Structure I
């Protein structure tokens, strides 16, 4: 039995007829750009997040760029963010001409370590861009208190946390702007690239809406240099079908996460997500990410003889996490590493001057994290196979 890291097959089966009806309706309408579907989604999504305004766009990356532009962040400005995220988080900062400043993360939550935040603020700092990673919200109350005290803007990267809350408020409703991705693997996924920004500010809403359509407040009048980053009607139609299901999908994700926790919590050589339901964060569980500590030396795996060392051995596998991933793959279990290289050590950011050891916690995580197969429709048998296989591999090291 193969276990994929992610699958949409069951979701498509469940929603197929509704999706087909919605898409055919758009095709027959002839309104492919803008129109009722887009308006309906923007209004419904804003209501879901708990803000008055939302603007659809064509990706989570463009959502970040729209947010930064709307807040007049550009050359000479610094934006504090995390290096333990997808590259787009920092890329968007660079795209508007600003400088990303990478902050260390907490080893348990994988989120920005707020204990280091105040020291990172300089006269050039204009904003903080926290990432709600893997479905978990950062402590937005503490972050907003510091941001307000320092006069800084806050842009929430909610790409992996649609449906997550800090206390009673959804992510995307705390900061000046919330940025969402509807990439197909997200909790709320489109049938391709799509995104949105959310805000409580009417002025920011108007500016982002204009920026998304060539800086055009009305036809053929351009007040600023903008982009062509509209949410198309077909993607909006897909999202309109899926949005009412979001809450139930997140509940199911919690059940799947609980199974993983129960099945792996006694393993001393696996670090599972430290999350308690009594926490002030409502976890949306976009991913279930474990850590295989570097202390499980490469040689231990060689000596275990669990994986045969022969001429076909992949010499690029150099740590315990990679051995576990390879062993699981041999058993038909496919996992993903988020993220093998931190952003501050990417070749594209060589000029910023970060070196190995600059952010030791982040770099350690990149050598230890492993994302297990995780989606609401994963079957009990599939999940049991994952848990059994991990235990079989690692119990000998406990």
Structure II
């Protein structure tokens, strides 16, 4: 189908507005607390010594159980739910309380984005009174759906570290097609022995706070967090950010390593830019990078940016604040990007000091006031999966 035909189709589709959101991380339990910490360049990553998670100390971003339970006790009996479920329920509650919409009707959908969900339930000593069936992602989504009495069967998106961006793209497409009026996207993951051991087996964890795109980068920090974003076919009050375009690809390069030629991510960026049918440039757009601070990921992103001529766009990596929150990352970082567009502020890339990839990338090193109309959010993950979403201020 010709590009002109696609553009005509997109013109008659519903616009998709971002009408409410929430971030829960080690930096706070609201979006405003998290954004305020980012603007002050405060990290939530700390050295953790917990042998139930890993035998050696490691750097990560962790939500304290005592704070989580205190917050959750205001809603329900915290003993009935796992840590993962508490995070999701708290985050969704905060987001839906910001707007006056009935969410239990057939025109509303709930999408859960996660890589591992209640994976800690594989340990029989964890939450012994909780059914092991809740380790299944569909069951976890059902538990959360039942808490809120949502009408429709939830959709679960679990595709490595691009899950959050895929969930936003999926929700936007469903609203564009008129299948739903409102969609709640919640992305979450927690720190567990299973996940930490897995990344450590790849020698992928940094022995210090991570340094995205820096010459001395030596690995990532894991993080636990939850982000909720509500999308709608109608704007809400002063809302002015819409979903503009998105694309998902897979280069089938390697089970864990990214493509050395950045083939998949480059195609995803290219498709999203073409679909947006806009004039993106360094003066009206910034890039929210995946930026894991691993040697191969950051290099691959730089190549993809250069191939699409966006490597001179202001570029931000946020994992020095939250750590890599896996299935939550795409949602949390998209929320931060949306608030950047709203407030005309570009956040700094914490940990970056000296350029360390083969192609020049315009990394933002301090909180900067700058008005932008667009943001390109990218993500990549195990198995060669890649996603790109473009957000627009109207």
Structure III
């Protein structure tokens, strides 16, 4: 069956015993798993469709290929007679949207979470009638127009943005660009979450604009903050801090290195009538923690939600040290009995790693930490049960003894 370009799919055969992971549901084929003596990868056009076979020639799956990537093929369909095409794409987008509509009353959520929704290389966030799309693989880039057409209809979109500026695209040999392919860029993206309204200036938006993955953990924070003094580090536009202020915190100090993010956070506080107990300041989080400690400041609750310190394998050692430093400094600022919400969005930094970073940071004059709650990414970021790679966000709420 021809692919979307009209070409017949290539056939890739795996080396002996390399099919077990795929048969268990994993969606990636690595270059060292392919028998290149049977079918060389060299010369295959990035994004081409392929049929993946076992070493004995048994059909395993349909996929798309990029010979220049370590992940040489990504599985798109296990139905032998139904390769991935625009019809299958639309069906999966429809299924993904139906899940979110069942989860949430308002149209503010992640519509597609890549492999978690069996759509590898595709991420889609929705802001009511504005849709932001990120494509990170050559195989999904082939379906760019089909993706836009389907989402425009399914989400009744007035505007669609291709936010294709992730550096991951460079590994796939794809250009970086941002393009509003339908409608025009609004001055701000509007988010309604946990009965709060947030505005993100379009030019400020990180990744696809908002971090929907922390929706549930921001709500979980609320039970611990009433009449408490709260410090929110790496705060972006005030997601955790404003949830704390809404839940009755006596004082919230939010810190982010971006002045534009801080300005947006303070504006969001005003929009939600929370200016009396919320203030955001621009500062480096580590330096601010050191300064606060020097000044003898202490807090009842601290939120520590840094960016990914480990993006690639080579970053791991430095990243582990940075997570440890941040948790140690945060714990020094907590009052006895204080609460720390600590999170990591580095996929290569496990829940156990995070717990160790928190434990090792307990000041010597304290007795330890009580883990009271744990969390992961929200339900609109589903985890593929066969792919630990799709579980990236993890965190704990702990009490300092």
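On FRET efficiency 1/(1 + (r/R0)^6) of positions 127 and 271 (r between Cβ atoms, R0 = 35 Å, to 0.05), which of the structures labelled I, II, III is highest?
III
Cα extents along the principal axes in Å, for residues 343-382 alone was computed and gave 47, 19, 11; which structure, I, II, III, did it come from?
I
Of the structures labelled I, II, III, which one yields 1.01 when Rg/Rh (Cα atoms, Kirkwood Rh) is computed from its coordinates?
III
A value of -7500 was computed for helix-only ellipticity at 222 nm (-39500 (n - 2.57) for each DSSP H run of 4 or more, over all residues; to 500); which of I, II, III is the source structure?
On the way: I: -11500; II: -9500; III: -7500.
Traced to structure III.
Identify which of structures I, II, III gives the largest calculated value of distance in nm of label points 7 Å out along Cα→Cβ at positions 223 and 295.
For this comparison of distance in nm of label points 7 Å out along Cα→Cβ at positions 223 and 295, the top structure is I.
Bear in mind these aren't lab numbers, they're just calculated from the coordinates by the rules spelled out. Since this is a predicted model, take the numbers as computed values, not measurements. Cβ atoms are built from the backbone, for glycine too; each structure is taken alone.
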